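Okay, got some structures for you below.
Readers should treat all values here as calculations from the given coordinates under stated rules, not as data from a laboratory. None of these values were measured; they are calculated from a predicted model. Cβ atoms are built from the backbone, for glycine too; each structure is taken alone.
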Structure 1
Amino acid sequence: MSHNGSSVSHAELDVMRHSAAHVMAKAVQRLYPGSKLGIGPIIENGFFYDIDIPAKISEDDLPRIEQAMREIIAAGEPFKREEWSKALALEHYLSREDNPYKREIIQDLPEDEPISFYWTGSDWVDLCRGPHVADSSQVGPFMLTSVSGAYWRGDEKRPMLQRIYGTAWQTQDQLDHYLWQVEEARRRDHRKLGRELELFFFDEVAPGQPFWLPKGLRIIHELEALLQRELDSRGYLEISTPSLVKADLWKQSGHWDFYEQGMFKLEVEEEDYAFKPMNCPESTLVFRFKTRSYRDLPLRLAQTDRLLRNERSGTLNGLLRVRQLTMDDAHIFCRPDQIQAEIRGVLEFQKAIYDVFGLEPRYYLSTRPDKAIGDPAVWERAEADLQAALEQNQLQYEVKPGEGAFYGPKIDVDIKDALGRPWQLNTTQLDFQMPERFQLEYIGEDGQAHRPVMVHRAIYGTYERFMAVLVEHYAGAFPLWLAPVQTVIVPIADRHLEYAESVAAQLRASGFRVEVDARREKMQAKIRDAQAQQVPYMLVVGDRDQQAGTVSVRERRQGDLGAQPVSEFLASLTERRAARS
């Protein structure tokens, strides 16, 4: 492993980070005798290890652990692989090292297969599939970044372990850049900015369910309006379906078998119901509402209903993982000969929306999982259709084997934000199974009944997740067209208040979101507050402005732009809004 600036593959970097996780675990056990190891996987840009440590540690303790790691790295301790029987592995974690977590992992492994262990030096061994670098000296520049609590195997009913995160890179420059990126991401954290900018908040009375504030809803409504214009121009029809549905529907669709634990369930008059976690099964009932002809297809049904998912409390994460979500969902029912055109249209639709926000999409083709319903031959055909649509749209993509939904393959879309971080946003799924399960039919040109194909698609994914991405992408400084407050007018004194209100009235008449700051604060304090709220424009008005019919314009980044006639400023603002710049 070279650290002189030459490049290495992602696979090599992953191996090095995995080795760094072992070095960290060895250092922890050296410093805190009696620590019991859980799991220590690699993650994007780094690694972590869940450890049951006798002492409660904090980020203040991380430099001490790092120093112990440096000593292990400097010693160049070799990584050596051994294979043990299941009985020997269990005996090791019972008599030589009492560790119930490793014993549980081993109990789940096949009886007759050898189990791999890796030694780091001659005095420390860990259950591990590997691989590892040759010796500890090949672990590159690293840093331990944080420590948090983590339930064993993500189950809040199991013991709480301490999770130590770290990162490791090929060069010091790469590490320094990553640490800057982490700090910038912390500054942009949507949970922090959501409160500071008064967009939304969370409360323990409703875990995983955001309370939307007026400014946050203004942004949501702008996103809805943007999407609505596109839906209308692309021939979508809007529907809404019930939230509480009999379990029979979910059993017929197959979701009950695959997703029952993710539903909030209720018994009503001795019948099982569930709050819908997705819209697709009910959209089939809308299709079946009346007889459909081949001339009616494609039928593009869009809906934006609230969904409820029973996510574990330990997995909830701001707007990124919630229990109540609003998906910009659509289901397209089409003839087999229309599949290519419809998938191409969805991909073009997604790209057009992402371009508005300066988001760069990446595409993945996710194929048949092990637990899937339907004929494998139908799956192959569906996968080929998706692949052809990607290629005809001239889109680069990667294949994710076995990552499809249980009823069909899909195209997953990630985007990169301003910091280059990937976010998984939405999916486009091609489904031959749901129309079969619900016996959907249309009358073909030959007068016979035929089975339609169903395309599941979203653009934003969910409004909650998309809002989280936008807050962090823009660091709260939304572009003019999207900003919840587009202009704040600051009267210098009370005698300028009436003029400030008249300017505000002109702007509001043109559809702009305007506030007049009439507080008895100093002008500079008002400007600082508007700046902190990331308002795009601040208009200061005093005696000269009132006499000349002007406003003194301040832009949040460029600062003082000087005095402008109100009509001129309004024309400029209107032009910028229309361009979504």
Structure 2
Amino acid sequence: MKNTKWLLLMAMTLVLSIFLAACGGSDKKEEGSKDDGNKDEGSATETPKKEDGEPDAEQILNLDELAAIPSVDSAIVEDAVGFNVLNNVNEGLYRLNAENIAEPAMAAEEAVVSEDGLTYTFKLRDAKWSDGSAVTADDFVFAWQRAIDPDTGSPYGPFMMSGSVKNATAISEGKMDKKELGIVAKDEKTIEVTLERPVPYFLSLMSFGTFYPQKEEFVTEKGDAYATNSENLLYNGPFVLTEWDGTGDSWVYKKNDNYWDAENVKLTQINVNVVKDPATGVKLYEDGKLDRAALTGDLAMQYQDDPEVVKQPDTAVYYFKFNQLKGGKETPLANVNIRKAIAKSFQKEDLADVVLANGSLPAYYLVPKDFAYDENKKDFRELSGNHLEYNVDEAKDLWKKGLDELGVDSLELEILGGDTETSKKMDEYFKSQLETNLEGLTIKLKEVPFAVRLELDSAQDYDIQVSGWGPDFQDPISFLDLFVTDGTNNLMSYSNKEYDQLIADSKGDLALKPEERYEAFAKAEKILLDDEAAIAPIYQKGEIFLEKPYFKGLASHPFGADYSFKWAYISGKE
């Protein structure tokens, strides 16, 4: 089950806590996370409460995933499945705990932060890789340099480091050597990171997969074979990955006996199979072959009163990406009125309540509800309001205006979506809504496996794409930074100078001015949606699961990886 999300404290409290960390205070994963105090070198993370029951059966779980693993190379991973795997088999300086608070993991204690907030010093605990060798400061330096190196082609390295870690931008642009990145190993157990500007959420980033360590000797030895299967990887997390051949639809997690906190890891094995059809998943659950199964649509309504149903809110937001440049030529979606017409012409409530029926919410925004709060604990959604609301009459007028500007009376556009049953139902709903409400529009559907969609997205080979984003840390910038000009996750040729400047200001002059920073975010969201309709929000994700009552201690996270198995266990299984 997903844990209750901690409300943000005042943004200035966060800033102060960064400096207090050097004096024994505790800065956590997200702005305003609950202070959990310091952990000393030998301390372990919190284990499940006794009243939840003690592990009392064979500690083997059977679970499913909706897609295969595209990659488990921390420099290359860019999808939810990959980050979920990484989070359970590897570990960074910090880790989100069961209460969604970032706490030292590979780091032995809280970081020491300079008075100007630009230098972070981390001391490593005694930890081992799965081959028995020590995890060292050089492993982090190598991994970060590899992720920012343009020759690596990391989608997240530049996105997460540029403008934050010293020299990251210049290195990612090929203007400076990767060894100039602002991370150095002072000795085998000490890492010093230098930033270009104060980053209020920097410690929250340290639990994110891109910042995990890699052992240079192992990566170099494996060469092109590195991370191509479970045998060509090293692990420093609670579990090791086995029985993954790099392409298959199944894999196994086994407890990592070399993990520093292995005594608090109860599960010995987790068997995972890709199940794209929810009905198949439910059948496997009822047959005792799965311990958890997602419910959508008719299944969600059918099982909504079942005692084994677990409802789980989420902070991922899904939207249409409108590609404005394809094959070097402008697409019809370069026309703002065409984009606005499409954005306003489909009914989101029915999609969320009937087609998905899993607790998802209709979205009129990019930054989700119940996620980011200002210094007065006010939800960012109250500040920014709704955008691009459903209005068929306005949509028709905008559509006609757009067609006239293009000099045509009809258009054929393709929607790129997933190949799961839920994705297919959703795409059919979009096709029906858009073709019914926008005269002269023909929608073609292209439904492909997730890995293929990533390839088409990277090549910018699509018209409209059903895309989504789950936040990497608890701050609006995790969403709004996606659509700056030439951003690594933009990939639709959207550009707006005013938008870019607002995002740049939030990282610069406004970094320590929380009220003005949030106002800049609200202006940026309005430009992106109301003014430009660069994307069209669809829904904020919610989930409903059937979950065996003996499955306990799963930690679900509202940002970063979706879940951690570290504290999970089985109790009361007959």
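Computed values, structure above
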| quantity | calculated |
| --- | --- |
| Per distance in nm of label points 7 Å out along Cα→Cβ at positions 108 and 172, the highest-valued of structures 1, 2 | 1 |
| Label whose coordinates, when helix-only ellipticity at 222 nm (-39500 (n - 2.57) for each DSSP H run of 4 or more, over all residues; to 500) is calculated, return -7500 (choices 1, 2) | 2 |
| Structure (1, 2) behind the derived value 21 of relative contact order in percent (Cα under 8 Å, 6 or more apart) | 2 |
| If FRET efficiency 1/(1 + (r/R0)^6) of positions 124 and 556 (r between Cβ atoms, R0 = 41 Å, to 0.05) is computed and equals 0.15, the structure in 1, 2 | 1 |
| Of the structures 1, 2, the one that 1.16 was derived from, the read-out being Cα Rg over 2.2 N^0.38 Å | 1 |
| Label whose coordinates, when mean count of other Cβ atoms within 10 Å over residues 92-99 is calculated, return 23.9 (choices 1, 2) | 2 |
| Of the structures 1, 2, the one that 16.3, 47 was derived from, the read-out being Rg and Dmax of the Cα atoms in Å, for residues 180-243 alone | 1 |
